[in-house]
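Have a look at these structures, which come just after this line.
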Structure 1
Amino acid sequence: MDIERIRQQFPVFSMPTLKDTIFLDGAAGTQMCKTALDASLQAAIENNANLGGHFSTSSIAQREIDRARCAAAALVNANCAEEIVFGQNMTTLTFHMSRCLGRSLRKGDEIVLTRSDHEANISPWLELAKDLELTVRWLSFDLNTYGFNISEIESSITERTKIVALSYANNVTGTINDVAAVAALAKRKGAIVYIDAVQFAPHGVIDVQALGCDFLVCSSHKLYGPHHGILWGRLELLEALIPYKPRPTSDKPPFKFETGTKNREAIAGALGAIEHLAWIGREFGGSSEQADKRQQIVAGTRTVVEHEQVLVQEVLEGLKGFTGIRIYGYCEPIELCRRVPTVSFTLDSTPSEVVSQHMAERGIRLWYGNNFSTETIRALGLDENDGVVRISLAQYTSQDDVHRFLSAMDNFS
């Protein structure tokens with residue numbers, strides 16, 4: 001993959017004021033690619049109309065949303081575009097869907113959560129459990145694998161379990177969890193499986209058919225697009241669920257879950273971000289122009305993953321050389337296929353906030369703190385506020401970026 005050609009697709013790198021900036025903050029949100037920006041701008045200027053009209057701008061706006069659904073369906077390998085629901089963000093979609101699912105739950109029913117999750121896939125279910133007097137069971141955090149403890153599956157998922165909410169990849173440790181194994185058992189017990197794939201989506205091929213889940217959510221702004229959420233759900237479940245919606249809204253999925261006026265600019269940008277991934281598949285991944293969108297997306301994703309794995313291995317090897325450092329998610333030997341390119345660490349000598357400030361002064365953007373994964377931070381025995389220093393690599397991260405980051409770390413050696 002030609003990193004210079006990739007960077008040409010991101011206008012941020014041509015801004016003089018950000019010329020020497022290093023973006024290692026992708027796990028919190030990536031920079032927007034040109035395809036996504038252009039699509040959002042076009043929707044705001046040329047297709048700025050509500051849906052359902054007989055005039056051209058309304059028709060074009062509807063056509064572009066239909067295209068975006070098809071692209072998102074190809075991204076996750078859905079059966080049809082009607083299985084794709086758009087929303088403000090993953091958190092809002094999850095709160096909404098938890099309430100819809102809650103209509104069929106009764107006091108004493110069980111929900112299984114994990115301590116390897118972002119709060120967006122914990123708090124909605126805890127609030128639901130509190131309101132309906134449900135029982136919450138937890139898959140604990142495994143300090144050996146840095147993900148949820150898969151050995152607890154058999155005892156945690158029972159005949160009373162109605163929902164199992166899982167994180168595909170931990171946004172602190174980078175661990176890719178074995179969600180398919182948990183989903184298989186959950187389905188045998190008759191439970192619904194809800195997967196947060198926000199952290200995994202930019203760094204791996206998603207196949208909801210192979211996972212065997214019922215719902216999967218991800219976010220465009222981690223996929224080089226605008227801030228917008230994407231939810232996939234099995235069509236038969238979406239058809240059966242009773243939504244919270246205005247009365248005139250259609251009773252058919254996905255429309256019954258999309259309340260109010262849609263953010264057409266963001267949906268267009270999400271389409272542009274997926275088209276960008278397909279472009280990588282054609283340009284660098286060996287996929288042909290004649291291949292279908294799914295094949296192009298898979299080829300593009302695999303090309304990006306290969307690039308990121310080379311860099312994350314260099315980061316891990318480089319950080320190992322510093323004294324007094326603790327890397328969370330690092331195991332010997334390094335199994336790159338079991339992690340996304342997110343690396344978190346602490347220094348015995350320096351608070352995480354101070355490291356973050358030091359890097360910011362040198363044009364290196366990264367995050368510190370709990371990163372909204374308080375359960376993981378607690379399991380690691382860390383301060384919930386100072387948390388960890390977290391870097392996350394992206395398709396536009398270069399080898400020079402890695403070298404500059406490691407060089408900046410010399411101040412703490």
Structure 2
Amino acid sequence: MPAFSLDPPQTAWCAELRTLAAERLRPLAEKGEPGHVNRALVAELGQLGLLERLFTSGAVDLCLMRESLAYACTEAETALALQGLGAHPVHAHGTPAQRDRWLPRVAEGTAIAAFALSEPAAGSDAAALELRAEAGLEEAACRLAEGLEEVPGEGLVTDPLPAGSAPAAEPDGTARWRLTGEKCWISNAPEADFYTVFARTTPGAGARGVTAFLVPADRPGLGGTSLDMLSPHPIGALTFDAVPVTADDVLGEIDRGFRVAMGTLNLFRPSVGAFAVGMARAALDATLAHTAERDAFGGKLKDLQTVAHQVAEMALRTEAARLMVYAAATAYDEGAEDVPKRAAMAKLLATETAQYVVDQAVQLHGARALRRGHLLEHLYREVRAPRVYEGASEVQRDIIAKELYAGREAAQ
């Protein structure tokens with residue numbers, strides 16, 4: 001698909017999504033309690049077949065869904081995106097048993113998923129996470145019997161167990177690891193039904209010593225609290241007090257969990273941009289309507305050159321962001337080599353653009369836009385978080401620069 005245009009069926013589908021969001025999803029969103037999972041809304045997304053598409057469609061379709069829903073109902077967009085973010089690692093890296101247990105329920109909207117990567121001291125620097133996966137008795141015995149262990153990128157090392165670690169296991173010895181530590185800023189926590197959790201299985205190995213686990217919410221030792229945030233969707237902190245996990249809970253390969261995380265983010269970062277574009281387009285359309293109808297200084301607001309030029313700038317930046325988002329999504333679907341760079345560019349440009357457009361829309365509307373319940377008051381609260389989550393804007397710039405220099409070195 002050309003990155004710069006949509007075909008007629010896609011255009012019609014987007015229009016249908018906006019209508020569904022306005023007529024069926026927004027009423028449910030308005031009944032929800034801010035800061036908590038709106039299970040009725042998630043269930044309706046399942047009934048409409050949108051959650052199932054998270055596992056059957058590519059990045060372009062994901063972006064189309066997120067942009068269209070965001071235009072009419074940001075709560076529905078976020079609910080859909082969080083289901084995808086939390087469940088994609090299971091879809092892409094899970095065992096048949098893991099997929100069979102959880103993915104149908106996610107698609108139906110009866111199970112809530114969450115992606116647990118960030119920590120109090122490891123937000124944007126995801127490779128620095130400290131949640132410990134301490135070896136249980138069975139795993140410790142196997143490693144000690146071998147006497148050595150191969151650490152990716154480090155070769156063979158002796159004494160693989162961290163100094164001072166206390167191997168823990170169930171009485172029957174079935175638990176291979178115990179998760180101990182904290183996660184923070186986790187969307188859908190602590191109300192999710194399962195979490196994709198990233199924990200350190202090899203100390204001192206940076207990104208090469210992280211493993212992804214599928215952790216059901218009812219595991220002993222797993223607790224959590226809600227955080228009172230500006231964003232209306234649920235965000236919380238999780239505590240892990242020797243939470244038992246086994247080989248059956250691993251997503252992908254041991255010590256290769258960072259690849260699981262980055263692969264998920266490479267897919268979802270362009271779609272965060274699509275979310276931002278949807279909000280920007282909603283703000284732009286509201287501004288066009290307001291400035292065309294608002295009487296001021298003997299005419300309409302749109303007749304003032306400063307206002308007209310500002311609206312033109314808002315439209316220019318929104319369209320540029322949209323083009324980059326769909327270019328990145330197309331690259332992902334085609335398996336291009338430069339997906340990390342394109343994904344970072346798309347998220348960076350689109351989220352920064354949406355912040356600018358919504359802010360200018362508020363300025364042109366005046367005080368009415370800041371009144372509780374106004375569309376722009378809602379967007380003003382929603383638009384700030386995407387510049388931080390799934391890698392802050394500064395991290396995206398770092399990724400872009402690293403990819404550029406790596407490409408230069410490869411070409412020499």
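General remarks:
- Computing distance in nm of label points 7 Å out along Cα→Cβ at positions 57 and 177 across structures 1, 2 gives 4.5 for structure 1.
- Ranking 1, 2 by Rg/Rh (Cα atoms, Kirkwood Rh), the structure that comes out highest: 2
- Entry that produces 16.0 once mean count of other Cβ atoms within 10 Å over residues 33-40 is calculated, selected from 1, 2: 2
- When distance in nm of label points 7 Å out along Cα→Cβ at positions 81 and 393 is calculated for each of structures 1, 2, structure 1 gives the greatest result.
- For 14.2, 44 (Rg and Dmax of the Cα atoms in Å, for residues 25-96 alone, calculated) the corresponding structure among 1, 2: 1
- At a computed 41, 9, 5 (semi-axes √(5λ) of the Cα gyration tensor in Å, for residues 257-312 alone), which of 1, 2: 2
- Per Cα Rg over 2.2 N^0.38 Å, for residues 201-304 alone, the highest-valued of structures 1, 2: 2
- Read-out helix-only ellipticity at 222 nm (-39500 (n - 2.57) for each DSSP H run of 4 or more, over all residues; to 500), computed value -16500, structure in 1, 2: 2
- Sorting 1, 2 by relative contact order in percent (Cα under 8 Å, 6 or more apart) from high to low puts 1 first, with the largest value.
- Identity of the structure behind 0.05 (criterion: FRET efficiency 1/(1 + (r/R0)^6) of positions 41 and 185 (r between Cβ atoms, R0 = 30 Å, to 0.05), calculated), options 1, 2: 1
Quick note: the coordinates plus some simple rules give every number you see, no bench work behind them. Predicted model, so just to flag it, every value in this text is computed and none were measured. Cβ atoms are built from the backbone, for glycine too; each structure is taken alone.
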